[in-house]
Structure formats: structure tokens, C-alpha cells
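What follows draws every value from the coordinates through simple rules; no lab data is involved. As the structure is a prediction and not an experimental result, all values here were calculated from the model. Cβ atoms are built from the backbone, for glycine too; each structure is taken alone.
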Structure I
Amino acid sequence: MTTTRTIKPYSGYYKDLAKPANANLTQVSKGTPCGELLRRFWHPVFMSSELGDLPKRIRILGEDLVLFRDLSGRLGCLDLHCSHRGASLEFGIVTEQGISCCYHGWLYGVDGSLIAAPGEPPASRITAHVCQGAYPVREHAGLIFAYFGPIEEQPPFALPDAVMAAGNLLHPYYLPFPCNWLQSHENAMDPAHSVFLHTRVAGVQFSESFGILPSTGYRTTDTGVIATTARRVGDLVWVRVMEDVLPNMAQFGATWEDGSRQKLMVPPAITRWVVPVDDTHCITIGWRHFNDQVDPDGRGRPQEIGFNKVDFLGQTGERPYEERQRAPGDYDAQASQRPIAVHALENLGTTDVGIAMLRRNLQRHIDALHKGEPVNRMPGAHTGVLPTLSHDTVLNIPSTGDDDDRMLARIRDAVTDATVATSGQPIDARRAAVLHTLRERDLC
């Protein structure tokens, strides 16, 4: 069959590159569609270890803020500029009660209340009608979280059960990216990039098994979107489930996994958020997990995890430019899509199904919020614990010599079905469900 070419070589002159970005999904300031949805969730904004005795100026969701810990140990996140005359509170003096503006001594509590305006006469009622903008703050395992939405809609502070698991050591990290948040976040639903970017194009960055083009399936869940891959590694089948959790969290397995040893529902090695700084900057912030299941051989390097660093290649712009050209990583691929990736200029293929599903799911929740419908708070959110779907499973299922691609797809779907059906259940029950589903479908 002859394919008719619809384009001509050297056609750069005729290309229309003047197309706008998708404002609905990429703009994050207050009052924008996506900005309003993002403000209905808690977000990690900084590392505890980087917040010392001085206030820290930060920018999140297009808002300039000051983060501090008062001398009583309470965390505060306030609008950057003092409500009096606009001096920056990054130069404020931290006190037992909050933070005092350097200019005229106005003292704010962590909730934004004006505790004192010492230059005013005793009869002044200014403290009763002035309040500094402030946001609720929480802290967990070395990360500082804040909620930026209407206080009456504040959701429970909830984290994945994989984060809360006993015996799990969490190492926080913080990586700044010079691009829009969405093009970084949707990387989690693009398993094909691991085949090429991390393996085939410029050499093996993780393990050689990532270079095997997998059988891939996607599914929308109660929490977001999941991608499941199945790879043949000799007589073994390596199944990986990666999850996007609305609106900007993701979990996935270890970068060193190679599918060479049997295992059943090993929990994720990474829990991370991509938090918008503004429309053209974001931070990837989260935890690397260390436990006997995720890292039985001690391959992780905790000493390389922290502020602007993590223990796998290509996640920052710190390497020399020519080195990044020869062995580009996620940072280079994501940030180079323009400051804001223009969806109208893309030509999506079959490897991009997960990207399209993530965008549609995000738009669906944006539309629901615009209509006044309740924001999806996720199963388990009211308890403070979210169910984890992400895991690595390696099964001993030799090829039958027939259509192995079809077998891989059936194994992939069986593991996915059991994973979703047992969400939130104890791990032993979930593992038993995976094996039961495989046997029921004559796959093992």
C-alpha cells in the first residue's frame, strides 16, 4: 500500500507557528480556570531543611509570598507585601507571635491577623479591620505544604498510603524547572519517553529493560489516570503501574528496576508533585522512598537527594550544556518544549494516549468547578490517607511462542483490573487478588 505524502520537504516558510497555548490548562493565577482548580488542593511548596531562622520569599501559583517559622515553631505563609505600605516581609523580623514588618513594626500572626501596629495611638482600631493575606500550612516528613483556596472549602490534608507506610524512609527533594507545570507533570503519563529518552536515544540512563517497547494501557480512575506497561524480560513479565493523582501528583517505581526478579506489588519509589510557580516556571517536589521492598540492594543514594538534586540523571539544569546535549534528560526534554508547550502545534500519536487522557480529565474537573459542582476529594481523603495504585510486579510467565504481544496485553489488563478493584485494601489482599485474576484468566 502506497502512502500519499501530504507535506513537502523544506516547508518551514509555510508552517504557522503563531498559535496560542491552551490557557484553560496552563494559566495558574487566581481567577483562571486551572488556577482555581489547583487552589482547591494542598501543595508542597518548600523543603523544611531550607527554611532557617530567616523568612523565605517564595512564589507559588503566580502569588508572591513569604514563608517563615515563628519563634514558637509555627509555620506561616503570608502575602509578601505588608498591608501597611507594601514593604516586603522577606525583610521582616520573626518573633514569638509571628512576623514583624521591618518598616514600621506591624506584627502579623501566622493566620494574617494584625496583632500590633506600634506606631498607632492606643485608641486606634486599625488592628480590627486590617488583615494580611495568609494561607494554611502543614508539614510532613521534611516538606512544607500550603492550601491556597477559599478557607471554607479547605479539604482534609491527605497523603498516599505508600507515604504513610511503616518502615518507609522519606527523603524530600525540590527541583526548579523553567517551564509551565503541565508539560512537566504529564511526563508521568508518557511511559514511551522512558524507552527513547532514557534508553535508546542517548544511552541507558536507568536500566536496559526500559528500552523494551512495552504493551501499554491507560485508564481513568477515581483519583486520576493510570498507565500500565508490560515488558517481556526473558521468561519474566515486568508490569509497572504509574499513576497521576488529580491535579498534579504522581507516583511511580524505582529508576533501577529491570524486571529480572519476581515480585508482587512493590510500592512506588517516588511520590512527587509538579507545583506551578507561575505560568512559565514550576517545581518538581516530593519524596524518594527507601525501604526493603523498593530498594533491597541499597542502590539509592540519599546523600544526592535534596534541594535542586535527586539521585537519578537529567532532572536539573546543573550539568554543562554540551553534556546535556549529548545525554539529555527529563529537564531538557520538558523545559525545551517552549516556556509553555503549545498543544495546537503538537501531532499526537498512539504513544500519547495517556497525555490526552490526563488533559481531558483535568479539563473535566475544571469544567465541573466552573459549574459549581463539588471538587473531587478522592477516595479516602476524609481519613487523611489516599490509596496508592502505583506498583511494580514481575511475574514468571514464559512466552508460549504464539502471539506474545497479545499475552502481554492480557497480563497487563489483568494486573490493572486487580489493582483498581482492590484499591485501599490491605497489601496481602491486593497481592492475592492479582494472582487470582491471572489464574482466572488462564495466564499463570
Structure II
Amino acid sequence: MNKNIIVIGANQTGLVFAAFARNAGFDVTVYEAKKQCDVAYDWTDDMVEETFEEVGMPLPPKEIYTRKRNWTFVPPEKGVNVLMDLPDDQLDMAIYRRPFNAWLLSRAECAGVKVFYETPVKRAIVENDVVLGVELENGEVVPAGLVVDCCGVNSAVRKSLPESLKITRNVDKNDTFIVRRTFFNRPENTARPKYTNRAYLKHINERGISWCTLSHDEKQADVLIGRVGEMSDKTYENALADIRCDNEIVGDKIITGGQLLQIPVRHPLSRFVANGYALLGDSACMTIPMLGSGMASGMKAGKMLSDVISSPVTENPFSVENLYRYQARFMKEIGGKHAAVDMMKNWLLNSKKGDVDFLLGKGVVSRKVLIEASAGHMIVMSPAEMAQAAVKGVAKLPLLLNLAVLLQKMKKECKTASNMPKYYDEAAFSKWEEKYEKPFRK
């Protein structure tokens, strides 16, 4: 049996898994389509510090990260600014992606992982529903016992799989955010804003979010504009103009960024394993549906996958029967919560004009709920909290009843998603998939 592992994508998730798998005794090769300098974006992403402890990794060097400032959520009509106001010791790490990727690369290579840049993978090699390796763009066929797909939401390798593997090949565009993140200069003599990190929910009453944050050196404005499914140049320019009206720290000069990106913002795929194949990170839609952040869940999933192949329950560690345990663990610990948050995200995006402003302005949706949803956690309201929400929102009782029904559906979906059949059985697996996907069908 071939025990070589191919990882497609030298991003953070791929490198974390590669190092763990190599330390477990597997031969691991990583293929990355981009140049090494272009793999990671030149900005920060958020992560809770406990993630490193959970996966058994040390914290990165202190120069690689800082502390995130508190978010302030702004509803469409901007009638209120809801500041999270968390104490400093509860704020997320803000990790600089490019040096973080370089640190992870160093750890992987020190472990013995082989990494090849500017080497795109064209497709998976599949025979009799077993993935046997990959074909590179140059035509070279590379055999492997396991192919780990970290190619992102539009993975060409995932799209190349035969239908018989029952893995979703194409993610619906309406389950993605089209995002442009740009760093602008901060004009001289502009006052430091009261709210340094503003997130606009359903910005200008469109299906998406935007944010404007003051960089940690306070010399730049970090502006993100994202919309569900598609975003025209006109939509972007209108949103940017609105943000500039609210935030004088946004200058006219672009310092860095500006790329158009596509990020999955949906519940995890219902199936991300097959014989000799596993999806990991954005390729499996493991991001938090509310904001699209995915580094923490990807790192945790990488450790889970390494654990499963290191202690197999079958003779072949790369069999679907064994890899199934990886998906079941991810869904139990993370995926179920993400599925519930996806339901909340869809409800908010499809809400009527004025509803989000009412819920935030009246305090019906509390700071606690916003914090939990943005972190990808399950939202639970006690009877006392529900009663308090009812008092605050009595003017829109039908909306409150709708919200109460949503919370019950979220609880039910989280339970369904978290409880896959204990052992792999194709019929039982397919039945679970049907039940899991039902609430999300258009």
C-alpha cells in the first residue's frame, strides 16, 4: 500500500496538516500553484489563542501577532453602534498571515515535508472510486495513498472527481462571499475614531457585510467589502463611498490589497472523504458562515485528520471507512455549530428592511449573541433571556416569534449535523446527508 501523502495547497491549513502527518511517520509532499511570496495575503486574520493549545502547537513568535480590538456592529440604517466591549484578555489574536505562513513552512520543512511551489495540480487520478494520486499541470502523474485537497472553495481537484464519489464538486455562488479587502492610507490630522473596528451588517441594505478598521500601527484603514454571490464594480464603489462618509480615516491611496476573492460562507460540505481523498479547510467549506474566517477551524481539522490516519481502525489508514472518522469528529466538534450559524446568517441576509436595525437597536439581539455567532458558536438563549428579548421587542412580535422559531431550528440542525452515524455505512451516511442538507435547500 502506498503510504505517501500529497497535500494540494501550501496555505496555513495544508502546512499544519503536513507537519503533523510527517511527524506521525508519513511521507508528505505539498504542491502549491503560486509563488512562495504570493501564497499568504499581506494582512491579519483573527484566531483565538486557545487554538494552538487545542492542536498541540506552540504560540507563534510574538512579532507575528498582536491583539484584535473590539468589534462594533452597525446595522443597515446606522441608528446604533453595538460595541462588543470585551476585556483585553478575551480578545482574539490578530495574526499576520504572511509571516505566519512562513513560520508554518519552516516547521513543516524541519519535520521533513517536501514543498514545491509554482507546481499546479490539474486533477485527481481516480480508478474504481479510489483516488490514486494526481496529475500535475505539466502532465506528470504522481501516485499517492492519500490526496489532501486544500485548494479552496473552487478546487479544480474537487471538481475533477467523478459523480460516483458523491462529493459536491461545485459550490453554489450564493454560498460564497465575493470580497475585496484593501488597505488605504490614513490622511494626516484625522482624529482617532471612537469605534476602531466597525462591521456593517447588510451594508446599505445589500446582501453582505463590510468593515472598516484602523490598522494596529494606526497609519492605515483596512476596508473590506463583501457581497453574497457577486459584486459589480458599481456595487463596490457605492459601498466604498458610503464607508468613506462614515470613516474619515479612509484615504485615497491604496497601500496594499485590492484583490477580488471568493470565500465560502456556508455550512460544511455534507461529504468530504473518499477512498484515498480528504478535503480540508476552505475546500470543505469549514469557514465560519457569518464572517468567513477559517484559519482556526482548518488547523483543528488538520490535527483531526492526522490523528485519524495515525491510529486507523482499518488496515488501510486512507480507506473511506477510516477517513470517515475524521469527518464525523469535525462535524461533532465544529461543523454542527457552523451549520446552525449558517441558518442565522441566511435569516439575517433575507430579513426585511428595518428588521436588523430593530433587533440591534432595541437590544433584542444582545452583544452575547453577536459574539457567539461571529465566533461560529451555537447560539443558546435561556428562558430569562428570551423573556427579556420579548419585552424589548414587543413592538414587532411577529419578528420575535420568527426569531424564536429560528433558534429552535438551529438547535435541531446542530444536533443533526453533530451526530453522524458512528461507523461508516454508505446507506446510513446518505440518509444522514439528506437530513443534514434539508434545511438549506432553496
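Thinking only about mean count of other Cβ atoms within 10 Å over residues 126-133, which of I, II has the largest value?
Details: I: 14.1; II: 16.6.
Answer by largest value of mean count of other Cβ atoms within 10 Å over residues 126-133: II.
The value 0.75 for FRET efficiency 1/(1 + (r/R0)^6) of positions 62 and 214 (r between Cβ atoms, R0 = 25 Å, to 0.05) was derived from one model only; which of I, II is it?
II
If helix-only ellipticity at 222 nm (-39500 (n - 2.57) for each DSSP H run of 4 or more, over all residues; to 500) computes to -10500, which of I, II did it come from?
Working: I: -5500; II: -10500.
Clearly, the read-out refers to II.
Using the calculated result 18.5 for mean count of other Cβ atoms within 10 Å over residues 54-61, pick out the matching structure from I, II. Kindly include the intermediate steps, with their values, before the conclusion.
Details: I: 18.5; II: 12.9.
Of the options listed, only I reproduces it.
Thinking of I, II, which structure, once Kirkwood radius over Cα pairs in Å is computed, gives back 22.7? Please list the in-between numbers first.
Numbers: I: 23.7; II: 22.7.
This value belongs to structure II.
If distance in nm of label points 7 Å out along Cα→Cβ at positions 86 and 302 computes to 2.2, which of I, II did it come from?
It must be structure II, since only it matches.
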